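The data blocks that follow each hold one structure.
Each reported figure results from applying straightforward, stated rules to the coordinates on display, with no laboratory input. None of the values given here were measured: they were computed from a predicted structure.
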Structure P
Amino acid sequence: MIKIADALHPGMTRADVLKNFATEGGISFREWNHYVYKRYPYIKVDVTFVIAPGEDSFKEAESDKVATVSKPYLQFPIMD
């Protein structure tokens, strides 16, 4: 499980992140978000993205590029 989180790196796309992770409940922004591992929602990573100039800054796009990824961490799920 941790290997999957460690495989995330800058330059990947939001679509790549969403293959194994889902957005977590709570506040989110297009530029950064908390993601939970789909198979075990206690494993989380924080991801920031680079958005192409001129794009809608509120609408997430699968082509957004990963800028940074936190180290995986454990935390209870957040429910809306």
Structure Q
Amino acid sequence: MYPAYQAHADLLWPLRAAAKLSLAALQDPWLAQAGGLPARQWKAASSVFELAQVTHARPPWQIDEVKVRNESWPVSEETVMTTPF
């Protein structure tokens, strides 16, 4: 399964790079007004496409404690299962 994921990431890399480059140009206010609705739609699509990717980093949950029946209990994170993804 990992080779399929990597092939997917490799195939989409040029499109993500193009989306990132086009975002830099489309964020120019003059171009957004001159281009009208199609420019705004392209900017939105490029932004979504650039951000819709799986990253290998996961942020911490940052849950320090929970309340159960009016008592606070400490919470600690621990890895139960790891995968190559």
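Worth a mention:
- Of the structures P, Q, the one that -2500 was derived from, the read-out being helix-only ellipticity at 222 nm (-39500 (n - 2.57) for each DSSP H run of 4 or more, over all residues; to 500): P
- Entry that produces 37 once relative contact order in percent (Cα under 8 Å, 6 or more apart) is calculated, selected from P, Q: P
- Each of P, Q could give Kirkwood radius over Cα pairs in Å, but the derived value 16.8 comes from Q.
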